[in-house]
Structure 1
Amino acid sequence: MISNAIQIEHVAKSFGATQALADVNLTVAQGETRALLGRNGAGKSTLIAALTGGIEPDAGRIQVIDESGVFTTAGDGSIGCVFQKSTLVPTLTAGENIFLGHYPTRFGFVDQAAMRDQAAAMLYEWGFERLSERLVSSLEPLEKKVVEICRALQGGPRVLLLDEPTAGLDAGASQQLFTKIEGARARGVTVIYVSHHLAEVFEVCDSVTVLRDGRDVATGGIEQFSFDSIVSAMAGPVDGADGPALRRSGQPVSGDRDRSSGQKVVITVNAVELDTHSRAVSLEVKKGERVGLTGLDGAGHITLARAIAGEVRVHQGTVEIDGKALRLGDVAQAIRSGVGSVPEDRHINGLVPDLSVEENATLTVLDRIRGPWGFVSRKRRRVLYSELSSSWAIKSADPTQAVSELSGGNQQKVVLARALASDPRALVLINPTAGVDVTAKESIYSSLIELSERGTSLLIASNDDDDLAVCDRVVVMYDGAVTAHLPAGYTEIELMTAVQGQAPLAPHEDLTRHRESERQ
């Protein structure tokens, strides 16, 4: 008789007025691989945090059952987790990472031989026994993922939780990982598999649980579900006021879908191949148009946006601004050509934390604020910053305040202000409202709409429904190729189907010429 490995009963969790989880129930058997699915904001991250002991539920209980039938609680090492973002230390070996914080000791010192042998034994089960003494920085993506899984299993947990395990892996590496997961399941490891890639779910998982609005709305064996039924469960009932392309009032954000009709093309992407495995991508953004670019993690939309912004090179193809080719991989040249950009993560490549608010906001236009002797004029910088601050309603104690001291919303406004300081004709934004509150979001959206109405072309690369809602149309990518063009007013199910690569490529007047060239 197969016993249960984990039981979640009536779990609830609120953060202020937000009900993140509401009466969630879940039972997973020993050796079962259960998919945990849901849209962004469905409650998956909160449930993961509760399972791993990161937060305490307000109500309900989570119990892990060991082989002898004894109940233990989450957070005591009974659930191992591999998070979406790597937590490995690149300067340590694979073995040192596996036992990080739990090194075997002898006479009070780390027992290097025991650690090496135990790590090699764990890696052997996954087919990578020779990795134990190699630095993590030298490993391939799949090898790093296996090291993280071994670390999660090092303490002998009953359950392994995998959060987007194929993130950063190519198709071949993903298939190898699936084989390894199946081997672990055969050894009795219970797996909770969190992913947005439904194709993976049908290949790897035995059963499915769908979360929506903090509740478990569908559970059953994988054979009970089709692609469409999972999408429908994740999306929920369709009504006139629900959908990412609708304002809260229920009206499309862009009521005039032909607002850019007759306008000149500002951004032209000509048959761009992101890498050797990608298909050619072509698209256009007209003057004053707001175009969304979206897809699942690894779909290529973020890389394409970074290429247009001058951050990275591509395998093949060209990008033009007002008919003139950009030199890809050169941000400074992109700025000179009329492209402003908001990077994916303001903390990594968007802000210089030790500099002041006004210094950060004017970094891209130092040539405009230099005095007669070539040095930056504080007066000119202050005048320019005052204009930018007023336009974006940046709130700070003083222009000389360190940007690191601002709220997340105001930090993002500083990044946006800097992108516009050079008066760009085209603005590329990647996750422009990440990590900001609702009030800051609304302020940013209002400014972006006003900006486009004054003629600036916007390309918004994001997986956030609200970001996409301000767009006149949305271009969807899957596996490095464009799969759909959605006009304003698309439904949530249409978007969810398209990002899975299931929707046919809809015709669009701006792209007919490019698609014809791609077929040749």
Structure 2
Amino acid sequence: MSVHNFRSIFTLVVFLVAEYLVILPVYIPISSRITSIFKRRSNNVEKEHYNWTLPLDFHTAPVVAVLILLAAQCIHGEEVRKGIVGSDGVEPLNVMALFISLAYMVISVDKAGFLRFLAFWVATRSGSSGIRLYIAIYTFFFALGVVVGNDPVILSGVPFLAYFTREMEISPPTAWIFAQFVIANIASAVLVSSNPTNLVLSGAFSISFFTYTAKIIVPVLIAALVTLPTLIFLFRSPELIPREMKRITLSPRSVLVDPFGGIFGAVILVLTLVTLVATSFLHPQVYLVTVPPAVIVFLRDLVYDLRNYRKRDPSSTIDPEKESETLPPPPFPSERVNPQEQSGTTTPRDPKEEATPSRLHRMFPTVISVLKLMPFSLVLFSFSMFILIQGLVVTGWVQVWSSWWAVWANRTGPVGAVFGMGLISCILCNLFGTNIGATILLARVLQLWIEASHPPPRIKDAAIFALALGSNYGAFTFSFPASLAGLLWKRLLFAKGIVVTMGQFAKLNLLPIAVAMATSSAVLVAQVYIIHK
């Protein structure tokens, strides 16, 4: 299929512009004539001074790109349908149902304080040695990341580390926060359910959950082992990792907000993950496995909130959401900052507007606080990316890139396939709308390559699992938008008064990503030669 035509070129340009806006958002000022209408209707004096803007960013740019391509007739309804319902083994609806279901269970467990309880429990039993404590926390975050994925580790780990480093008088906390971010994204490669990118790959290539984990776990474990001394060397200054530290006096039990809810949710989550792996050989619709447990946890949270609501004074002015987010008062409040707070502005609301939400907050503090943290924006973004990639397929671009990859793989064999795909995927995570966008695109490239070239199993596995490594490890490369985890990590750190610049992020990640990717790639090469003799 030729790409030397207006339709193909325009589709590629729109796709690239959308990806650029995901990385570097643009805010378009809205005409004062339009905003004045809304300002006059508002009784809020401060709103009179607002300069309203239309954001073109992670949330809106891919959607606008899809609408532009539809208007230009570069894509049609069939591409939109395939981008939502799925095609060629990739089922976006199934992937998103699984991801959202697991996300609710994990966030519910975190809001109960259970994950922070585990973190404090590990820290209090690691003695006064700084190195030993660093290793213990690194190991804990790896184990937690394997089970729940990178986002929950960041969500619960950043507040813990902010409190921990402040109490231990470690300034700056660079060594600890970077260790958490690096190992969380290494660990998320192990289970299919730990990262949406893994879900995309398992669906695209019909890989069972058990087979995926069996083939990826050794390269990941070796990388985790080698990256630890790398981080200790990188942050070898005693100011960053003290040789001796005072013991943590805070009781781990004090961070538990809802002990029964935390244990209940954790048990349901573990049973769900075990069921996913055990039944993956049967290839069931994964939403049938994950949605019912999520509904059970959701209903349990509703009952818990209603029971507590009846016990307290309904007219109480205490904000239950903040109350539920607080670790041991007063030392460890969990703040969240919205974009307006970050820019130094606030938007007071009309009490009439807040009457209903405030009532809901009082009645269902746990459910509301969990829903506020749910990654719903990822759903629209992912569907838009699937549609855009489908547009690149029908206009011939993916076929072109697939032919380029075929030439490279034929000339370099398994070694070139592993190191080449690992490098490409890490780089594209920073350029193509987070690691999700890069994975969707590269999975389609590999699908067409396999259909056209019928590569040997050795090279096929090499390319697929190198992409699995790169799509996870790519999160700790050069930019925060390389992953949603990076954006979340930066925002939570900012809320805790910890600022990490893009330059610092890229500089301090350079050695860990080089070591982790090179180690995993070398192990993967050896593995495919051993398995496919």
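Read the figures in this text as sums done on the coordinates, not as results from a lab. Nothing here was measured: the structure is a model prediction, and the numbers come from that model. Cβ atoms are built from the backbone, for glycine too; each structure is taken alone.
Tell me which structure, out of 1, 2, gives -23500 once helix-only ellipticity at 222 nm (-39500 (n - 2.57) for each DSSP H run of 4 or more, over all residues; to 500) is calculated.
2
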- Message: I have 3.3 for distance in nm of label points 7 Å out along Cα→Cβ at positions 103 and 431, calculated from one of the structures 1, 2. Which structure is it?
- Response: 1
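Among 1, 2, considering only FRET efficiency 1/(1 + (r/R0)^6) of positions 111 and 263 (r between Cβ atoms, R0 = 30 Å, to 0.05), which has the greatest calculated value?
Working: 1: 0.00; 2: 1.00.
When FRET efficiency 1/(1 + (r/R0)^6) of positions 111 and 263 (r between Cβ atoms, R0 = 30 Å, to 0.05) is computed for each of 1, 2, structure 2 gives the biggest number.
Supply the structure label, taken from 1, 2, corresponding to FRET efficiency 1/(1 + (r/R0)^6) of positions 303 and 447 (r between Cβ atoms, R0 = 30 Å, to 0.05) with the calculated value 0.10.
Considering all the candidates, the number was obtained from 2.
To which of 1, 2 does the computed value 22 (relative contact order in percent (Cα under 8 Å, 6 or more apart)) belong? Provide the component values of the computation, followed by the final result.
Values: 1: 15; 2: 22.
The read-out was computed on structure 2.
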- Message: Comparing volume of the Cα convex hull per residue in Å³ across 1, 2, which structure shows the greatest value?
- Response: 1
